[in-house]
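Please treat every number below as a calculation from the coordinates, not as lab data. If you're wondering where the values come from, they're calculated on a predicted model, not measured in any experiment. Cβ atoms are built from the backbone, for glycine too; each structure is taken alone.
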Structure I
Amino acid sequence: MGFTIAEKIIKAHLVEGKLEKGSDIGLRIDQTLTQDATGTMAYLEFEAMGVDRVKTERSVAYIDHNTLQTGFENADDHRFIGSIAKKHGIYFSRPGNGICHQVHLERFGIPGKTLIGSDSHTPTCGGIGMLAFGAGGMDVAVAMGGGAYHITMPKMVRINLTGKLRPYVSAKDVILEVLRIMSVKGGVGKIVEYGGEGVKTLSVPERATITNMGAELGASTSVFPSDEITKQFMIAQNRGEDFVEIKADEDAVYDEIINIDLSTLEPAAAMPHMPDNVKSIKEIGEIKVDQVLIGSCTNSSLRDMLRVAQMLKGKTVHPDVSLGIAPGSKQVFNMLAQCGALDDLIAAGARILECACGPCIGMGQSPNSKGVSLRTFNRNFEGRSGTADGQIYLVSPETAAASAVNGYLTDPTECDGYTEIKMPDKFYINDNMIVAPASVEDAKNVEILRGPNIKPFPKSDVLVDDITAPAVLKVEDNITTDHIMPAGAKILPYRSNIPYLSQFCFKQCDENFAENCKKAGKGIIIGGANYGQGSSREHAALVPLYLGIKAVITKSFARIHVANLINAGIIPLTFKNEADYDKISCNDELSLQGIKTAIENGDTQFVMTNKTTGDSITLNLDFAQRQRDMLIAGGLLNYTKLSSK
């Protein structure tokens, strides 16, 4: 029996466990990345481990999220990250150099290597055949220190692509179709692998768009083969020596196969407020548009920008539409300027934004009240744009450009003037905004620069055997990390200040949540299915830890968030019978008596008592042995310190 692409890379990097579906495995990590909204905490955690220099082949710290500097906080965080990168052997991508995933794809990603990043869209590099995972900052810190990255060995899904995309139908429409088929929960516990003759028709940027939004499936990661198209891309980036061919064996076995004929796809949109709420543009109809934003790590490549420039050339943005465009990297921005495409964008009336995440994480460009905003981004969760009642649609660059000109949602296949976008034989290379770390000898004299907004991360205690606490919050299905710990321009500057950040926790669900937690002293959260989907931000676990949350009980969890909870020492439990969710109300007193003993003994189920109603509720203890040890120790940091003794 042959191996899939993912299985080949896992096999080559396996340091703990076996290639058995559902088992705990540990992987050697070749590369890591962080961004500034999660990086400060990751580096504080790395410092706490006492490791002098990173052990990875390459670690890169990017500044791309908190680039709006309305006070000292963001600038101080950037200075801290820059100094710690210089001291500990980490490359530092300065503000303005671009979005982490776009830059890493261009300058650092290598087929066949492993990558984890403290951002859920790290699987973007699967577009060149990397096995790239989004992870919590603590997992990234451990990997930088030389530790293995642990996951449950996933199932393998093959998406077989045939045919070729029609003019003005794009890679974004491919991943929207996958989301329509699989849903935001359909990829949990799975690696999505693309193959078939249709793969050969897709450029690396198109592949990266698809793997990027695989995060919205809940998948562990997504990956394309590394082939001649990958090789051409890497040669054009002056990195041809890094190319390695990787493809699945002919007799590789998959747990699930999905067939998609690219030639049958139509332009589509994810409607408010979920990435899998997908309909074709024709089905949705000609709704009036207030705002169009083009960019983000999903659709900000040179290819995407050239397509938009070609569609806008000689035209003018509709007077009722605000159009913003953010190139994904300095390389893209430079090349747009050199070829004249930037002039076409500006002449059409586009507002050129910084090479950064910006509006995608609510950092500026919030739409008007109830405004319809078309975005080439990856998430349209309610309130994420910064406008509570904003109507956010996720679309392709082609749909965005056509709609910006017409003033209403437009099917781009109705447009004329289509020309093929050819990938350049050579990209413009200028890495002068990537700062190399100090040498081992010089690093001894580097001072770590800390601002007053940088506070220590909350510490967890060893697990006790009896936890009795109220249900301080009960929420529905598909709660995102944006619900738990919002982003946006007002909040992101405090990502390195957990005490201040805590006042915003679950504000969208219960404006009194933080206050109720403080009054109770400790608490338990009750959730529905797919709890914690979305961003990898470990703050969605660290802030509840700070507020005294001891356990979260749900119908099911999203992959990264459940790992972050365990890393923080918060017990994630699921209902054996989902109907038992209805047996708990907010403020019920819940008793987890004997929970430590059950976890120590390897029990797979545990009976909790609702002391308010008298109900006994059976919960699943679905943990690998390492996760049990981490929970008993009080989280990953405590566990790592104990393991190193």
Structure II
Amino acid sequence: MKKYTAWPGIIGYTPEDTEHFKTVKREINGKEVDIIFRKGTPGITYEVANQLRAEGKMVPDFSICPDLNPRTYIATSVAPHIICEQDLSMKTRDGVRLYFDLYRPANTTEPLPLIVCWAPFGKRPHEGQDGWKLMGVPPQTVSEMSKFEAADPGYWCRYGYAVANVDPRGVGHSEGDTVLWGEEDGKDGADFIDWAGEQSWCNGRVTLFGNSGVCMVIWRIAAEQPKHLACIGAWEGTGDMYRESLTYNGIPRPFFEGMIVGSCACSNYIEDNINMLIAHPFYDDFWKTKTPHWEKIKVPAYVCAGLCHFHLRGSCEGFRKIRSPKKWFRMHRDMEWPDTYNPDNMDDLRKFYDRYLKDVRNGWEFTPKVRVDVMDAYGFDYAHNQEEDNFPIPRTQYTKFYLDASKMGMSLEPVAEESEVVYNNYVEYNPDVQFEVTKDSGMINFDYKFNKDTEIIGYMKLHLWIECRGYDNMDMFFRIKKLGVDGEYLPLHCMKEPFTGAWGQGRGARRELDPKLSTDYCPVQAHQKDEPMEQGVVYPVDYEIQPTARIWHKGETLRLQISADFIVNEWYEDVRMAFVTDNGEKGEAKHVIHTGGQYDSYLQLPVIPPKYVAGDYVIDK
């Protein structure tokens, strides 16, 4: 197998390179670990950014850092009811000063509940950071007071809330070195919340809100259990940084994190998780500090998961594993940004906040514990906000669909005859053309046609018998597609762009499962070692496929697609989402899927029966 090395566009760490790097010793579980920090990209002013653009140069998305300018002012000319106290500061437990902007209603001196928004993207993105766009959100929907991917003071201050946009440690003018998505971020956030809860402008009740990168920190801060944290709104947030971000189930995906590290306005140093992956290729104690302590989160929680987005796994893990006795979950088909700023959803969140931050008895408890958009095809849903009791849904019937390589199909009964199918490296894929399955092609399809309407909601599992000929590893990528009764591909639409459906991936040399994390419906790899594949040996493997919520109508086909490379045909994917696969040189590794007989390869689907059985009137418990 190939060893992890510096990837294209990534500067590899060496101890001698003091121009770009430094290491800091951190004690983790009683051991000293060298943490690699990269020299940050110093923040630039709006004026400098404009000059760079005039010269045709690129300005990193989150690099704007306006001059320090403490002041109090009317937030916008069209919102005279909101004041901003700009560049306020507080000190963390170790004396590091953090800066933030505080927005609050101008027409009251009463202490208010506080919404904290925390992420390394800059606290005033409108001041020059025109590189990012809230795709799918109509222009002028979100005010210039909003931090990227966070609560909009233009909405919340109207309803009696204060909003704090915080620059974490090392970002902007905040002191120290930036640590991304870890326990240190959590401790700083907890310090801020408990400090803020004691201020004259706060009623002692604080919450956290955000999506994507802003949400990812919420898990870490809430796990520290700050005493003034009353509840959380966690909408779309990756949890396990090893399995869900730096790698996808062990297959490196470093470039998106590289964009974050290189874009943030950090005058000092920023933790280099990419080079830490090279130094720590397996899931060890360092990476455990990058996984939330779900069990420590006990405050009321409103969690969201986008079914068409890469934060899906973390959001589902968060809802399942947090110990909050009062928690609600909404699984939706939209992309995170339009979902966050949809007025119906903001009003729904306000009802939750009013209940737990203002003690308004508004009947929030009547809200279903779980609401799910059951997707169909294109922009159409079979059901919107379908009400369920929990997730995974208790009445789920986990059903095995057995693969048959001789027919490239699937059946509900085990396949008697053994057969195999072989494929190798990636072949250019055109999603508008039906792919013809042939031996030694870069992609294979297994199809199943439903003879009745079938609702599939939850976790999927792929159990395979695999062999690699000519190499010692095979990286595999999976898609669950839908074909119409006429055999034509039926994509989903996310922001009116095609999206295939549920996805997954697995590395042949990472077969070992973590028995503590794995369930029958969701296997989780241990990632403690590489186990190179021996020639002539057929191995059983289990891989998770991301949760879904979709219906297949009678006569429609579910297609399991397996490829040796990432199947790129989604709207949000670009070079930063790329994987670094290890399938040997071109034409060297032959991937083999064995089915039938002793090789009981199958796709396990979470089939959801009706809540009521017609004629029997029996409620499924």
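Among the shown structures I, II, from which was the value 0.95 of FRET efficiency 1/(1 + (r/R0)^6) of positions 66 and 258 (r between Cβ atoms, R0 = 41 Å, to 0.05) calculated? Let's see the in-between values first.
Working: I: 0.65; II: 0.95.
Structure II accounts for this read-out.
Assuming 0.97 is Rg/Rh (Cα atoms, Kirkwood Rh), for residues 138-369 alone as calculated from a single structure, say which of I, II it is.
Label of the source structure: I.
When helix-only ellipticity at 222 nm (-39500 (n - 2.57) for each DSSP H run of 4 or more, over all residues; to 500) is computed for each of I, II, which one produces -8000?
Values: I: -8000; II: -4000.
The read-out was computed on structure I.
Comparing distance in nm of label points 7 Å out along Cα→Cβ at positions 194 and 610 across I, II, which structure shows the greatest value? Please report the intermediate quantities before stating the final value.
Values: I: 4.5; II: 5.5.
If we compare distance in nm of label points 7 Å out along Cα→Cβ at positions 194 and 610 over I, II, the biggest value is for II.
Taking 24.8 as the value of Kirkwood radius over Cα pairs in Å derived from one of the structures shown (I, II), identify that structure. If you can, show how the numbers build up before the last one.
Details: I: 24.8; II: 25.6.
It must be structure I, since only it matches.
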